[in-house]
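Dropping the structures in below, format is structure tokens.
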Structure I
Amino acid sequence: MIFRGEKMKILFIGDVYMDQGRIAFEKYFNQVKNDYKPNIIIVNGENMASGNGLTEAIYKDLMTKGVHAITLGNHAFSRKDASSVLDYPNVCRPANYGPGTPGKEYVTINYNGQTITIINLLGRVFMRDQIDNPFTKMDELLSKIKSDYIIVDFHAEATSEKYALINYLDGRVNAVLGTHTHVPTADNIIFPKKTMYISDVGMTGVKYGIIGGEIKQGIRKFISGVSERTNPELSGPYQFNAVLLDFDKMKIERINIFE
């Protein structure tokens, strides 16, 4: 983990969930960008295309808005066109899929003579994907990545797994940011060896859905026990959740907008 002494502020926006998430993103992105003035902007976009990863149109739209990198998660391969979408510059899928998996394990951005590397990892606890160990995968990646800043998006369910990873990586990367549960946590802290951390950044989308899903359907599933593909909640106020990593002030700040 290296600091060049230059000012660096990185904005990371939590899971943008389906069409309503994109509306919430459109509504508050410029406001947040203008208020916090980040140098680099990262978006978790794994749910942006109807809950299943990205499309070319969404990717291009984010790039024109000034987004520098897009991370994914367990829906990285849910779309039929996933392989071609994963070829786009500045998109990284979870690095701990096996050898030969389409897409980039990490993305490195150059900014004013500094390099910022973004790594996406998938957790294994309570997750269904057959993936490699995220801890040993990070050992492999860190043995070859030389960058001024290394930011990890850990897309995982269990907070215990997230806390284990931050303790494992403290002092080896600049930030470990949790995604996937869609619920923002209040544990934005800096670990003893100066790595920034939060268990979950939260989601961008409807405020009162069931982690973005339709309320009626979510309640029905818990009462009946019958699994259904999640429909989005289409009404109600919005939320926008992000964190700002300020490496000049050595501070990780939550940005939680709830209408």
Structure II
Amino acid sequence: MLTPQEIEQSYAIISKYYNQHLKENDVRLPRLRNGNQYTKDAIVLICLFQGYPKTRVWTKEELTQIIRELIDPNVNDVQQARHLGHQKGWYILSGTRKDNEAIDAGLKAGDYWLKTLEEPYPGYNASRRTVTEDFDELKAAYEYRCACCGSKEGEKNFRNPSKITRLQMGHMDPSKELSPGNIIPQCDECNRADRDWWVFDANGRVVGIGSETVIDRCSDEIKRRIYERLKKQYEKN
């Protein structure tokens, strides 16, 4: 568990690196607090920073547990490490994306590693502007509705009527970058619920499995049928 002093000290050091190396690249530094409460983005970044420059790999489960203890005991799944990397520019590698760097580092699905605070995520500047501009047009093309549940931005959410719908950039295929051609608008309820488990088509329909962890949630009968199908397929090859 991080102490308040460790959190303050870590954030101060991260801020220095940010001002020296990352601010000019439009990387987004999260606020440490929102009112009297720590922000999830800041705490996740501070966790990944521990031991810098000899940082370690963190699992999504570890980060989720830290957020439960410090901010929200009811949080189910923490996605901040993924968002801090591709969407906000921090050089964080994700095992879920299976890019060459993540593979070389031996990262598994759900693993995250802060590589450096002296460079932004590769290609961040160019891709962020393009994605943001395209997303505004994409939301309009979807009539400002979630591709998966149809909730309209600014109105009550169909899945959770107690909340107002906010559209986010959702991955069609979570193994690929959040870039034009791989984005659908999703409300925060749907984006949080899919947990990078699924591959979607442009209409928000599930067309494939995005993570092998989905199989762990299946019944023994379904697991057996998947095994038999894959065994038959690979025996042919």
Structure III
Amino acid sequence: MFYFDEINGKKILKSDELNGLTHFFTTRETVIMTKDPEFESVTAENKKDICKFLRIKEENLIHPSQTHTDNIETAVIGKSSYPDTDALILTNFEQAVYLNFADCTPVILYDRIKNIAACAHAGWRGTAKSIAPATVKKMCTDFDSKPENITAVIGPAISLCCYDVGEEVFDALKATVSNFDGLYEQKNSKIFVDLKAINARQLKEAGVKNIDICPYCTVCDNDMFFSYRRENATTNRHSAVIKLEK
């Protein structure tokens, strides 16, 4: 279940399914990623507050250069550049990882047994490439995780109610799961798909049993989160943040 908390009096969103992992989704109040000059001072202040909350140096708050790929890397202490990367696995205690979103689907993965976590960026392209289950597979291959020990949290994203797509996108998404029932609707000759539910089904088929899906839609709940579609290609982003604890 999702609930709101605060950092320095500003809202963040958490899931109670990720006990043991420091994590949250930023909101409009806690934005840390923008290309809008008007937001730069706000994001700088928020980054300082978040790093203080996480008990890390600012240079250890890292994020990849997201380009809608299915490339997955593991965060390395001292390294901050991860080009063309849309999922980062975190295994160390010094860094915190964040990825950025404005309609695309954030997926946080946490293995309590191994105490490792990951964050994936699953827009329709990443979802069509099954980036979330691919990240699970890499956690299992590289770090001996087991899917049944991984908890998945799917964060705020554009929802079924607001995400109409063309036939090419629909076909690409449909091909990623064995059963597409309940993952789309047809209304007024348009096809609407549920990216959050598609990612959840992909993860279930990959063996992940515990999945928490955020009810918030970035279009409908635009007062809390950013929406690329609703806000004319805004450069502001809300973020998914993770940090491991000893």
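Readers should treat all values here as calculations from the given coordinates under stated rules, not as data from a laboratory. Quantities reported herein were computed from a predicted structural model and do not represent experimental measurements. Cβ atoms are built from the backbone, for glycine too; each structure is taken alone.
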Where is mean projected area of the Cα convex hull in nm² largest, in which of I, II, III? II
For distance in nm of label points 7 Å out along Cα→Cβ at positions 23 and 135, which of I, II, III scores largest? I
Figure out for me which of the structures I, II, III the number 13 belongs to, where relative contact order in percent (Cα under 8 Å, 6 or more apart) was derived from the coordinates. II
